[in-house]
Structure P
Amino acid sequence: MVFLEIENIHHTYFSPKTATTALENITLSIEEGEYISFLGPSGCGKTTLLSIIAGLLKPTAGTIKIDGIDVKEQKSMIGYMLQQDYLFPWKTIEENILLGLKIMNKYTEENRKNTFELLKEMNLGNVEKQYPRELSGGMRQRVALVRTLSTNPKILLLDEPFSALDYQTKLKLEDLVFQILKEYNKTALLVTHDIGEAIAMSDRIFLLKANPGEIAQTFLVPEELTSITPFAARQHPKYSELFQKIWEELNSLESKQT
């Protein structure tokens, strides 16, 4: 059964003198529990699409539905995680991770308990009284993920959440996030410039072209890769095969722009 329906999305940015079409003819369906990645050259509209799915930006045309209901009625079902953690520096980690529950009127003793259990699963069980400045970048991103998941969103939108981290931390966090999302059967949409990250973490990869942003090609990640952790997937022979295919297609798209 289709969980997320994106149908005929168009979006144009207007200024007093120009009109720039960022997205055109974006139509796709996503099943519950799928992990999807959007890849493409700069200017292909990946972040614009994520903002539209989140209900933060109204498309010029087209519809987005979650469980058959328009996304504007389902905003509380969406969690959004960005490159920056956006933790409040004057609040403790405990205050930060419970903030979403309080804002959305979902604060209960059971939800509080579940949030702290999730913090422990992220190997952060002893930091609740600390402040963001006392944690490393990777730890802050894990805290941000806990805050996002605390409200039990149906869909998690990830806009390059690992790109600001050092490579070793990035690889470790990829595995942790992958395992948590599989455990909780979350649907995730990732925007990334990293081909390897998309292959290692996704079930399907949508490659977008730019000017305007359209889906150029869809890649199905082999089960041999989706059934293992991202770190293990990077060592598998099929990873290199798929990487080469996507690399060649991306190069072809970029050469057509120049």
Structure Q
Amino acid sequence: MKVLIFSDVHLQVGEAGQPGRERFIKFLHSFDPTEYDRIVILGDLFDFWFEYRHVIFSGYFDVLRAFAELRDAGVAIDFVCGNHDLWAGRFLESELGFSIHRDRLHMDIDGTRALFVHGDGINPSDVGYRIYKKIAQFPLVIWLFSLLHPDWAMRLAQGVSHGSRRMFQAEDLSQGSEVAPLRDHAERMLAAGEADVVFSGHCHYPQRVEFPTPDGTGLYINTGDWLYHCSYVVWDGTAFTTHSLKDAEDGAAEKVTERKT
């Protein structure tokens, strides 16, 4: 089995988001679908996603088409919802063949027990967000939001996303408020024997840390992001390796992490 894993692409619509969309589409097209069995997306693929009954956001059309081509080629696509795409659902499932996972995903990868989460709501001090997440998933709230015109909804979401990023993003991503809680969560999961390797995104900081497990040593991998690192992880059948598209574009793709079984 060969698996591609990434998170936090934060695709945006409009002219400002066009370079990022084009880079990501080129990235998807660079992988031979006959070699890869599965793609796992750990949330925040979109900077904003909402599913209207009869409307999709036209700015994402080329990206959605690229995923449809991968689906048609037989690549399975798992999507763990993030805080920017809490409302992923029917369209992605029925039209693109995504398998939607609201909270987490357990998967056996060639005998390695993997746990995938986005990472939002794990920080115990982020009480406000936990409350917001519960409210945002109420059917009544979703219905009320659907009454907004799609253009207004996108404009509102873009403003909130931009403001939130400026307010909460640390200058040094390694010191971000979500880095340690996600690492601690992975340590607990590994210590409890819940998995052999724990993946998350959300904090926008790629990381690899080994922790003890009941049977030896486990691994925590944060896949990083596409806003700052353009990072992704590949399982090639023997090892998890983290790569940066920026390195690849410079002609010097570097293997950052590896775990052999």
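Each reported figure results from applying straightforward, stated rules to the coordinates on display, with no laboratory input. As the structure is a prediction and not an experimental result, all values here were calculated from the model. Cβ atoms are built from the backbone, for glycine too; each structure is taken alone.
Descriptive notes on the structure:
- Per distance in nm of label points 7 Å out along Cα→Cβ at positions 35 and 227, the highest-valued of structures P, Q: Q
- Structure from which 1.02 was derived, Cα Rg over 2.2 N^0.38 Å, options P, Q: P
- Each of P, Q could give relative contact order in percent (Cα under 8 Å, 6 or more apart), but the derived value 20 comes from Q.
- Among P, Q, structure where FRET efficiency 1/(1 + (r/R0)^6) of positions 91 and 235 (r between Cβ atoms, R0 = 35 Å, to 0.05) as derived comes to 0.80: Q
- Among P, Q, which structure scores highest (criterion: distance in nm of label points 7 Å out along Cα→Cβ at positions 67 and 107): P
- Computing distance in nm of label points 7 Å out along Cα→Cβ at positions 43 and 211 across structures P, Q gives 0.4 for structure P.
- Computed 12.8 for mean count of other Cβ atoms within 10 Å over residues 147-154 - originating structure among P, Q: Q
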